[in-house]
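Below, each structure is written out as structure tokens.
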Structure P
Amino acid sequence: MGLVDLVRSSKVIAVIRAEGPETALRSAVACIKGGLKLIEITFSFSGADRVISELGKGYDVVVGAGTVLNMDMARAAVAAGADFIVSPHTDRELIHYVKSRELLVVAGALTSSEIVNAWRLGADIVKIFPVKAVGGVSYLRAIKEPLPFIEVMTTGGVTLENFKEFLEAGATAVGLSSALIGNNGSFEPETIYERAKWVTREINKV
């Protein structure tokens, strides 16, 4: 199964945004134990690449790098063994670099023009971010109507209460962050585990 197919079937990416590597690793492991198969470690703290490497070596999981803003971050993520790269923006050089390494790339966009541009540049999936700020599910439906052929992921305002609505409206996948792990991983591992387990059960109902 290719990575895009895995994203289609898994539907939820656990986005681990934390204050440091220890919290990130603890939060990610709890999500994995809860059954989530796709883990994104954001490059928003020092040592994110080490967390990616440790997860890749120690767990049967697909792990990627998020908040990748430039080529230095992209190279560090690839060197750490990331399976996919997620950016909040669209960058031609970054997309081409990740594709040359035969990895999955998710590029951020918002308007229809930006979404089509990201897709044309080679993004496997286009991340609509921040989706809540522009109307949430209703915005996604409006975007998908003329662009049903573009795989999209929604983040920024996706919650445990509404994530299935985004999937039903046409999102290939959603990114869950604070809804799963709290702000910067503030939830205890047991809480994260229970939430991840619940999400895993709910995915099968979509």
Structure Q
Amino acid sequence: MTVTAQLSISLDGFLAGPRPSLDDPLGQGGMQLHEWAFRLAAWRGPHGLEGGETGPDSALVERDLAANGSFVMGRKMFSGGAGAWEDDPNATGWWGDEPPYHAPVFVVTHHARERLDLQGGTSFTFVTDGVASAVEQARAAADGKNVSIAGGADVVQQCLALGLLDELTVHVAPLFLGGGTRLFEHVPPGRLEILEVVDVPSATHVRYAVTR
């Protein structure tokens, strides 16, 4: 079992653009970071869409998705909200009745609530005792498969600081956002080992082992 993270970033290191909102959750220009994925058959299928391109980047996405048995994410990644759940206008998340995860998801939050079970095998468990607890619960639920740290940046940074992350894949989109949320703020010193590079015109995909 491997704890992984696969995240799209800009050349200037941003995971999301400035001024995120309910209407624009990835911030100004942030959707551009994922344009490489939107066209791929391996991305479109889990999102209920037909068609799409195949190739080395689609094969990479297909392999990583098949390896995941559970997910961990932060409250902002889940709904964009903060504070009490009854005041969150997006309290059931961004993805509607059938999210694309099809596996248990553990949401790190300060506010407790009952587990949310949706269609397609996705469940959201809300963890109030920290990132390490969420990863531990995700390991138990993954049935021997990988745990994927889905984001956002703060959760990934905490996993790096706590030594919880085994592998990190960055999908580097060929653009500058010029501002927003950086992936690698407040990260402790350390080294990464390059395991794999897939280079296509739409993005460069680099998979690293996180050395201890």
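What follows is calculated from the coordinates using simple rules that are stated; it is not laboratory data. Note that the coordinates shown come from a computational prediction; the quantities given were computed from them, not determined experimentally. Cβ atoms are built from the backbone, for glycine too; each structure is taken alone.
Remarks
- When semi-axes √(5λ) of the Cα gyration tensor in Å is computed for each of P, Q, the one that comes out at 24, 20, 19 is Q.
- Highest-scoring label, criterion being mean count of other Cβ atoms within 10 Å over residues 62-69, among P, Q: P
- If helix-only ellipticity at 222 nm (-39500 (n - 2.57) for each DSSP H run of 4 or more, over all residues; to 500) is computed and equals -13000, the structure in P, Q: P
- Read-out mean count of other Cβ atoms within 10 Å over residues 142-149, computed value 13.4, structure in P, Q: P
- Comparing distance in nm of label points 7 Å out along Cα→Cβ at positions 86 and 166 across structures P, Q, the highest value is found for Q.
- Once relative contact order in percent (Cα under 8 Å, 6 or more apart) is evaluated on every structure in P, Q, the highest one turns out to be Q.
- Parent structure of the calculated result 4, 23, 36, 22, 10, 5, 1, given that P(r) over Cα pairs in 5 Å bins from 0, in percent, for residues 70-125 alone is the read-out and P, Q the choices: P
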